[in-house]
Structure I
Amino acid sequence: MRIVLVQRRALTGDPGENLRRGLAVCAEAEQLGADLLVFPELWQTAYAPCPEDEAGARQWSELATTVTGDWIGSFREAARQHRLAIVTTFMEAGPDGISDAAALIDSSGRVAHVYRKVHVCDFLWERAFVPGDRFAAATVQTAAGPVRMGVIICFDREQPESCRALALDDAELLVCPNASLLCDDRIGQIRTRAFENAAAVAVANYPRPSMNGRSCLFDGRAMDRGRPRDHTIVLADDREQLVVADLDLQALRAYRARSIWGAAFRRPQAYSSLLKGTDMSIQAVDDVPTDAGNLVIGSGESR
C-alpha cells in the first residue's frame, strides 16, 4: 500500500486556494501511484487561529463547512477520479459549534468516517472548537484492498489512550494529520504508538517555515525473528514535498496475528483508575511555554 503524506504549504484562511492546491495534490498523488493521501491538520484554513476579537472570531467561524458542502464534495470527486483514498481536513460546522475535523474518503468517493479532534488544545485558541467524543476505526476501500483505519489529529497523539482505543477497534493503520513542531521526543512518541499497538502510524505535517515537516510512517513491526527491527519506513526533513511511503500490509497483518503487543495480553480489570476524571486546572495561556502543544500561531503561508 502506497501512502503519500502532504508536506506542503497552504494559504492561511483561504479555503478556495487550499482546495485548488489540494485537488492538484490529488492528481500528483495518482502519478506517484498512491493508494492513500493524507493532508496535515486543518488544510482547509492552513490551521488559521481564531482571533480574540468578536468580529474576527465571527469571520473565522464563517470559514467552517459541512460534510455535505463543496469542500468534501470536491475531494469525493477527486477520490473517484484518481482511485485514491483521501484523508482531508477542515473546520466542520455542526449544530453544537465548530470542530477540528478529518474526513476519511475511500477510493469510490464514499465518506467512510468523519473524525472530530477529541484532545483540542484548550490552552490555546483551539478552545474555540467543540471537541469530539470518541475514537472509532473504519474499513476503507483502497486500490490496495480494504484497510482498517483510524484517525487522530495532532495533540491526540500525545495521549496514548487515543491510539490504544483505535487499536482495540482493530485499526491496523492510524493516520495523524498534524500541525506542530515535531521534535525528537514527539517522533519517539509516534514510533512508540506504533510499537505498543502493533499498528502502522502515519503523520502528515506542514513544512517550514510554519512547522518543521518530519512527516513520517512507522509500520509497527518492531520485531523480526525475535530481534528488534527498525520500523521507520520514512522520516522526512523540513522541506516542502510529497512524502511517499510504502506499507507492507501482508507483513503487518502476519505480525499482528502473532504479536505480544497490542491487545494480546492486556489486563483491563487492573486499569480502572484510567477511567477516573482529573481535577487539574488549565494554565492561563500566558503561562504555557512557547513550544507547548500546537503553539505556532502563524501557521500557513502569508499573503
Structure II
Amino acid sequence: MDERTVGIGLVLASAVGFGTVGIFGTLAGDVGLSISTILVFRFAIATLALWGLLVLQGRRRLLGGRPLGWAAVLGIGGYGGMSGFYFWGLEYLTAGLVAIVLFTFPAIVVVVTIATNPERINRTLVAALCLSLGGVALIVGADPAGADPRGVLIMLGSAICYAGYMLGSERVLESVEPQVLTAHVLPASGLLFLGIGVVGGTFGVPAATDATAWGMLVALALLSTAIPICLLYAGLSKIGASRASIISTAEPAVAVVLGAAVLEEPVSTTTVLGGALVVVGVILIQRRG
C-alpha cells in the first residue's frame, strides 16, 4: 500500500479507538467505578504507556519552564475538563450522543475565531457552524427524553474545554513535539481527578482480584487513549493535519454503532440525521478553516 493509504488507515483506526471511550467508560461505571477513579487510572496507565514509547524512541525530553506550565494548564483546564464533562455526560446521554455533541468543538473554535479574527471568517465557515449547532438542536428538539437537555449542556461544556485545549495546543506545538506535549498533558489531567477524588471522597483503588474493573481501566487507558493517540500521530506524519481531521469525524459514527451493538443503545432516525449535520459541519470547517 502507498503511504497515503497507510496514513488514512492509521487515522481511521485512531478514530475507532477514540470512539470506544464512551463504551468502556459506561461499562466501567456499571461495575461501580467512580468518574474520578476511572479517569485517574485512565490517565496514569496511558501516561506510562506513552512515556515508555518515548523512552524506547530515545525521546526522553522533560519539559520545563513556560512549556511545562502550559502543559499543566492544557491538562487541567483543557483535556481534563473535557474528560470530566464527557464522563459526567455519560450519566445522561448514550455513548453515541455524547460523541456527537462533543464534535461541536470545531464550531466553538469558529465562534472564537469570529470574536478574535473576524477577517478569517467566510460564508462556508458560518454555514458549517449553523450545520453543527443545528444538528444538536435537531437531536434535542425532536427527542428531548432520549437526549436529556442536562446531558447536552454538560457535553457542550466538554466541547468548550476541548476547543480551548485545541486552541491552546496550537501555540505550544510551535516549539514542542505533539507526543511530548501529550505525555505531559495526561499526567496533569490525572492529578486533577486524583485531587477531586480525594477531596470528594470518591477515589478508590479497585480490589486486585476485580478483573472486570481492571480490565475496563486498562482497555480505556490503552485501547481508547494511548494507542489511538500514537496511531493518530503516525497517520498525521503521512497525510497531514487537514486530511486527518476530516477522517477523524468517523469517531461519532463509531461511537453510535458500538453503543448500539455493545450497550444496546437506541439509535433513532433523528440521532442519525443530527449526527450527520454535525459531521458535515466539521468537515466543512476543516476544509475551509
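Points worth noting:
- Per FRET efficiency 1/(1 + (r/R0)^6) of positions 160 and 184 (r between Cβ atoms, R0 = 25 Å, to 0.05), the highest-valued of structures I, II: I
- When percent of Cα pairs over 15 Å apart, for residues 192-271 alone is computed for each of I, II, the one that comes out at 61 is I.
- Which of I, II yields -7000 [helix-only ellipticity at 222 nm (-39500 (n - 2.57) for each DSSP H run of 4 or more, over all residues; to 500), calculated]: I
- At a computed -1.07, -1.49, -1.54 (log10 I(q)/I(0) by the Debye sum over Cα atoms at q = 0.15, 0.19, 0.20 Å⁻¹, for residues 80-247 alone), which of I, II: II
- Of the structures I, II, the one that 44 was derived from, the read-out being relative contact order in percent (Cα under 8 Å, 6 or more apart): II
- Answer label among I, II for the case where distance in nm of label points 7 Å out along Cα→Cβ at positions 48 and 240, calculated from the coordinates, equals 1.8: I
Laboratory data are not the source of any read-out in this text; all were calculated from the coordinates shown. Quantities reported herein were computed from a predicted structural model and do not represent experimental measurements. Cβ atoms are built from the backbone, for glycine too; each structure is taken alone.
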